[in-house]
Structure formats: C-alpha cells, structure tokens
1. In terms of relative contact order in percent (Cα under 8 Å, 6 or more apart), which of structures I, II is highest?
2. If FRET efficiency 1/(1 + (r/R0)^6) of positions 238 and 358 (r between Cβ atoms, R0 = 35 Å, to 0.05) is computed to be 0.55, which of I, II is the source?
3. For FRET efficiency 1/(1 + (r/R0)^6) of positions 246 and 366 (r between Cβ atoms, R0 = 35 Å, to 0.05), find whichever of I, II sits highest and give me its label.
4. Which of the displayed structures (I, II) returns the greatest value of mean count of other Cβ atoms within 10 Å over residues 70-77 on calculation?
5. Identify which of structures I, II gives the largest calculated value of distance in nm of label points 7 Å out along Cα→Cβ at positions 62 and 350.
6. Which structure, out of I, II, was helix-only ellipticity at 222 nm (-39500 (n - 2.57) for each DSSP H run of 4 or more, over all residues; to 500) calculated from, if the result is -10000?
7. Which of I, II yields 2.3 for distance in nm of label points 7 Å out along Cα→Cβ at positions 142 and 158, as computed?
8. Once Kirkwood radius over Cα pairs in Å is calculated for every structure in I, II, which label goes with the largest value?
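What follows is calculated from the coordinates using simple rules that are stated; it is not laboratory data. Predicted, not measured: the structure shown is a model, and the values here were computed from it. Cβ atoms are built from the backbone, for glycine too; each structure is taken alone.
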Structure I
Amino acid sequence: MNKAYFPHLDGLRFFAFLAVLISHLSLFTGFTGYPFNIFPALFLTHGDLGVAFFFTLSGFLITYLLLQEREQQGSVSLKHFYIRRALRIWPVYVVVILCGFFIFPNLIDIPLALSLEAPLSRLPAYIFFLGNIDLVYMGYASVIIGVLWSLAVEEQFYLIWPAVFKKIKLSRIPWVLGGVIIWSWIYRFAHWENYEIVHYMTLSVFSDLAIGCLLAYVAYFNKGFVTFFEKLPSWAIAINYIVISVYIVLRVVVPFMFSPTINRTLYSLESIIFCILFSVVIMEQCFGKHSLFKMAHSHVFTYLGKISYGLYAYHMIALTIVLWFGVVFFGLPLQYSSVISFGFIGASTFVLSVFFAYVSYVYMEKPILKLKDRVGYVK
C-alpha cells in the first residue's frame, strides 16, 4: 500500500517539544521567580501548547492514513493498527516507567520542585495508560513520570478512534468529530476553575485530537481546501504565525481584562482556537507553495523531529541528572534564577536529551520499528 508521508511535519514535532522543554526548564530552575516572573509567564511557560500541537498533528496523521488505508484496502485492520502503535509507543514508555518508578527514586536524592518518589500504588494507572486521570485526582506521580500523561491520552485515542472509524460511514465522520469538539468545549466550560481537569482530563483534550482528525478528513476529500493552502500567499501565512505569537502573550493578559463570564468562555475555547491556528500551520507546511520556510529544508530540524518522541519522554530524566550533577559535584543551589544559569542548564538538558533520544532511537526504537513492516507502516 502506498502511504502518504509529509516530510515537513517532522520539524514541527521538534518545535512542539521545544515549547515543552522551555516551559519545564522555566519551572524547575526557579526562573519563574522574582524578578523573572513576568517574562516566563508571557513567553516561556506555554508547554501545554506544545502538547496541544502534538495532539493536533497526531490526529491529522493517524486519520489521513486511516482514510488512505480504507480507500486502498477497502477496510481498516484494527489488529495491525494496534500492533503498529504498540511497537511505536510502548518501548520508550516502558523505559520511562522503569526509570520513574524503580531506578531514579533509589539513585538520586535531591529535593526537586516535584518529588522523584513515585509510589508503586500508582503504577497500575500508568501500566493501563490512565496516567492523565491519575494526575487529575492524585497530582503528579513524580518529576519523571509526569510527562506520561499525554501518552496516556494518545493511547486512549488510539484505542477508541480507529474502532469508531472502522464502523461508521465516511459521511458521518465530520459529525462525530464535531460532536467530540463541542462536548469537549462544554466539559471545559463546566470545569473551567479546575486547571487539572481542563488541561489533563481525556474529554477536555480530545478536542485537540478531533480537530486534527477533522483537518485530515477535509484535506483528504476536499481538493479545493488543499488548493486554497497551495495558493495561500506568504503574507497570509506570516499573519497566522503573528496571530499565534500575539495570542500566546494575550492568553496571560486576557484573564485580567474581562468579566468572569467572558473569561470563562475564552478560557474554555482557548485550545480550540489554538488548534485551528496550528491546523493552518500543518496545512501550509504540507501543501503550501509559498511557505516562509519548509521544515524539511533543515536536516537538523527533520532529524530532531524524528527522535522527538524520545526527546519528550526523556527530557525530564535529563533535567533531573543535570540538576543533580550541579548540586552534588559543584555544590550549586538547587534552583537558579539568572539568565546565564537558565541558559546553561537549558543547553545541558537539551544536549543530554538529544543524546538519550538518539541512543534510544538507533539502538531500541529503530530496530523495533522494522517489525512494523510485517503489519504495514504508520508514520
């Protein structure tokens, strides 16, 4: 089966990861403290948007390939789909589980902002990919385990969406996805004062994935939609990036500008607005002929995007090691509040994350991914 491949999306994965990394660095190095509290709030602490972009991109890619498989093969093999996803997700996931629950709590003893101790009583939630729900009601299990919440959401999505996709008529797909987006917004609106529910609960974030799915559906069947983005002028593309940048700053300021009712509405709509803006980025990268820059033109961004799963999964392990090394070997204070220390810790964490992700990809993930050839390929 001929399978679609969008080379420019790899680099976008890397920048989504970078947003998460910068946000965590800002939190764990003390850079959010005075006198730097305003700057990080406006520009650095937006890792949730990186995750939202991951979700939108994931929904787009999975649905586009499901549509292609359904058209070329006449149906979708759930068995093969689940095997492919397991081969892609589980190896790295298991490594983080082992590090977070068994290795690092016994190896490193420094008082981070979040504990390194992950109670074994919470292990079943992560084994069964319910880490996001565990996080909502129990808080972060540990520094290292915390990042797995988004992988739990993706696995829940992978479990449900292909089965639904296989059973319903193609004409009903937009209605199903539209319903998910609406119910997700209603759910966030009802729980808008609970940060954990809004940002981590399955129904809250499924709209991000559903928007990506809907984008794939329209792009696959509506050639006029694709043509629109092929012809989209560079100035319009630039405006979209400017709007995203401005809105990133405004999301911090807006809560102080309007009444509680308006704030509640805007807050619950925020992820939908961003995911629509992200959808424009995906489309112009995939199909645009006047893009300001194509990600695939950079071999560095492309490769870092290919190993971005490992970068995301291992970066808190890397940050923990960097902080531990500074405390134990150099006697430095656990939290640093200068621009220089933030940059040094950030660079060290990034390099170590790349090393871990590279080793993982070359010596574990890539050999396992070759097994996917036996059951078809999903990027």
Structure II
Amino acid sequence: MIMNARPDPDTAPSAVAELALADLEAVDRAVAELRRGGAVVILGCGATGTVAALVRAAETIDLWPAPFFTEAGVGPASLVITGRRAAVLGLTAPSAQAVQLGCRDLTAGRIRALIDPDVEAPVPPPGVGVAEAVAASDAGHAGVQLAKIARLLPAVVLAPLADNPELWIRRHGRLSVSAGAITRYDQDTAGDLRPISEARVPLADCEDTRIVSFRPRDGGAEHLAIIIGTPDPTKPVLTRLHSECFTGDLLASLRCDCGDQLRGAIAAIAKEGGGVLLYLAQEGRGIGLVNKLRAYTLQDRGFDTVDANEQLGFDDDERVYLPAVRMLRVLGFTRVRLLTNNPAKVGALGRHGIEVSARVAHTFPSNEHNWSYLQTKAKRSGHLF
C-alpha cells in the first residue's frame, strides 16, 4: 500500500477529465508520428478562426521536396525555429518563443544548416529572409513545442492547409492535434499522474526503501518516488528532486555531478531517518539524452553548458516541476526541506503550494572534467555552492 497516498476524489472521470485525456492522447500520438518522420496537422487560432498547418519535425527531413508537402491543398512550406536558435543565427532577438523564417528555395541541406549547429554552413545560410515572431496560439509555436516534447531538435517544417482542413485530414488520413492541447501538455500530464506500482527495494545506503512508480493516463513518461526510511508527513520532509541522468547516474560520468548528487542524497536522507527522492524523467535538463549528447559535443568545441543548449535552440533549462508537485501531494507531503543548490526548484515548489521550509545545501567535490560545468551553473544559472 502506498504510504499517505491520497485517493482521487472522483471514482468516475468527469467530462472535463475525459476531454483532457483525449488531448493527452492526441499529443502522445502526434509525438510518435513526428519521431518516426511522419507529418501531423496542428489546428491553431488565426485572425479569422481556426487555421490548420501540416507539420513535420525538421530533423527528420533528409530530402526535399519531402513527402506530404507536395499533396494537393498544401500551401508553401516554411521553417519554424525557436527564438534562441534564431538569435544564434543572427536573425532576431531570443525573446520570441518561436519564429518563422522566410526561406526561398528550401532544401534539405538548408534546413539542416538552420537547425543543427554541427553543420558547417554560412550563418545565416543564403536564401533566408525575414524572421517573424510566431504567436503563442499559432500552429508554428505549437509545432516547436511538440518537437521539444518528442525530444527532437526544436524546429519544424510547416505548410498551411487550404480551406476545409477537416475534409483534407479525412481524405489524407493524417493525425490532427490542437495547438492548445500541445501548449497545455506539461500541465495536463502532470495533473494526471497517478501511482501505478510499488515495491520494497533495499539499497546499499538504506535497506528500508520503497519505490513507487507514477504514470499519466496517456501512457507517457513515468516518474519514480524513492521513499527512504519512514518520513513523517506531519513535519517538513527531507526531499530531493533529481532529474534522471543516464550518463551520470548509471555510467558514473565525470562530466557532471549527477551521480554524486543521487547517491549522496540517498545517504543523507537515510541518515536523517526518512525522506523522499523524486526521480524525474527529465534527462538533460529536459532536452533528452540524444540532445544532451549533442550539447556535450558542442561543449567539447568550447561552448559552456548554457550556450550549448541555446545553440541547439533550447533554453538553458527546459525542466518542469509540476510532476514533482503532483507526486508529493499524492504521497501526502506538503512541507519539505529541499536538498538542492538550485533556487529555481525552491521557487517552483513554492508557487504550486508545496512549502519549502529550508534549502539544504547539496554539494560535492569537482573534478577536472566537471569543474567548468559547475562554474557555469553557479555564474549563469544561479546555483548556490
């Protein structure tokens, strides 16, 4: 039995809950389609009502004209990238979340040069016109967000659909998803997390340990709660929010301090007598393992960890802490002492009703491989050491 777990108040899902689930499932299907190189239709809001656009992840395009974009009823294609990536290319300021590039003579090589900093090409490549900011309700903005959810490079090729997009979608059998469902995805999937399984898992530093898995109803990414000892929910519980790190946690990589933080947190909580470590599926500060490896390559070329993420088109930290809030509430913990060097985590929990009674420093010795990384976290990301 999951300790302190709070049951959902409704035994039968409401109409609103069913609508949210339908949106989650639509996003999940669209993510799968983008990852395998397919195209989806995103329904956004325009000045005259609903507008539709055919969208494909830019990094999956290896030839042009690409399939789907030459079909009848599909307008001229353009490239949408993040404001961060556009600023790297010298096209605009990074304040815009997404920008649409006016590209003439679009080619697969030109697309790759615009989205991938590992491609040697003139900056900006020839044939690139004005970069226009995309509204948050636009299909282009949602397309970039969808690529991020899919852990792909945050860029899409987009083409508007002609009138009567519903008929076009039925005729061509394309998946469709609303821009609103994509922009609400992080919030909806976090609010839908529920405990699925639980097991006793004795650890080297604490044999009295249980692991509880959490999964949203759409079958998306699972997060884990590692409950160590017997934490008292009536008192502030020693807690660590730990983003998964395959290279640091499992392979003992020296490029980061994640492995030290993970094992150190377990030992510290065990010594306290009880607490919880939330193991969150947010590899690479939320950009995914593949993109983290791309960022490592850029770091080897001289970029720091923040600049490397921005070269790829990401913010320096793409993590969302709503899943942690939901998990703590389900487990019955509303007051914590947070093991962290990152003030952003303290602020995120506090904004969503989890009281952080104290920040507990969580530092470990650096090495020759991660010293620069830790310095960048302190100087540019506000971490406290």
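1. Answer by largest value of relative contact order in percent (Cα under 8 Å, 6 or more apart): I.
2. The read-out was computed on structure I.
3. II
4. Looking at the calculated values, the largest one is II.
5. Across I, II, distance in nm of label points 7 Å out along Cα→Cβ at positions 62 and 350 peaks for II.
6. Only one of I, II returns -10000 for helix-only ellipticity at 222 nm (-39500 (n - 2.57) for each DSSP H run of 4 or more, over all residues; to 500), namely II.
7. Derived from the structure labelled I.
8. If we compare Kirkwood radius over Cα pairs in Å over I, II, the biggest value is for II.
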